[in-house]
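Before anything else, here is the set of structures, which you'll find just below.
Each reported figure results from applying straightforward, stated rules to the coordinates on display, with no laboratory input. None of these values were measured; they are calculated from a predicted model. Cβ atoms are built from the backbone, for glycine too; each structure is taken alone.
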Structure 1
Amino acid sequence: MTSAAHAVAARVTDPELPMLTLEDLGVLRSVEEHDGTGGPGSPGGWVEVAITPTYSGCPAMASMRDDLVHRLRDAGYDDVRVRVQLSPPWSSDWITERGRRALAAAGYSPPGPAPRHAADAPVALDLSPTRRAIACPRCGSNEVELTSEFGATACKALYRCPTCLEPFEHVKEI
């Protein structure tokens, strides 16, 4: 059962991909209401929200924290604490199906399955170009060209579709 605080936090949108809620993006890990003397949101009570960054050093984390605090305070929770949870690390597999549909509807290419690594094995560094099997979110063509591995944010790559001649961003698999 979701709490009232969780329902509020789940509706906060990502500052870089505003078509996604933090829940759809998979960065909202938990929302816990801790009762005070008068119940949740009352003096002595507090709400703790855990979020996980999509990337180490993600600049959107401060905005996510501030937006969560503001929305929960507006809903009557005076004491809101947001913590960063790094383990397990975020994966693009955590984006919900609703979130993937919202990305595509907004003209973004949603991520495919995240690469798999053994939990205790080191991740190999590969400096060759990343190969992705993606389709243009506008016309559906599989004939797309990588323009830049880095888009406006580190979690997106820039592509161009030679079929419809439109540029688009792809949310990277992590």
Structure 2
Amino acid sequence: MTPPPYALGVDTDVTRLRDADHLLRELVAGLGLPGDLVGCTHLVRDGGRPRLALSLATEERAALATARERLTARGHSVTDGAWDDSGRAVLYPGAADLTGTLTVAQVLARSAIDRVRVLGTPDAPDPSVPLVTREFVRPQWEGGALVLAAMPAVGGTLVPFEDPDPTPCCADH
């Protein structure tokens, strides 16, 4: 999938990925955007205010114009375009179908993800390798392609690199 041509950015004060995911879903819920929507989070460090911003992208310019009006009316700061070209996709075509354990081939066939990259290996994984989704699949835009970073797991399976329940830094102190 190539990035949809029409995008807008939404600035936030959110600093945690989980909160950004929740806000993105909340904002999109009432906008009536088309099924090709790609909703991403972006790490922004400008202005001495590190935070996560959001982007919404689709093939339909009119849908985003309506979304812009509604978001602005709710007091959100909205700009043209995505924050950068390496957003972390939370909402994308097929995301809801990535549950349970699927083969790499099934992940690619069911979703907008273009490829799976296994950390620490130069080659693409075999399409028949099982990927345990943990119902949490967050690919990122890399060079115009939606790429899922995965890592080896127990029993010859893969799991998405991003953990749905990360241990906070210094949790054992």
> If we compute distance in nm of label points 7 Å out along Cα→Cβ at positions 62 and 158 for structures 1, 2, which one ends up with the highest value?
Replying inline: 2
> If distance in nm of label points 7 Å out along Cα→Cβ at positions 6 and 94 comes out at 1.5 when worked out from the coordinates, which of 1, 2 was used?
Replying inline: 1
>> Using relative contact order in percent (Cα under 8 Å, 6 or more apart) for the comparison, can you identify which of 1, 2 gives the largest number?
In response: 2
> Can you say which of 1, 2 returns 62, 38, 27 when Cα extents along the principal axes in Å is computed?
Replying inline: 1
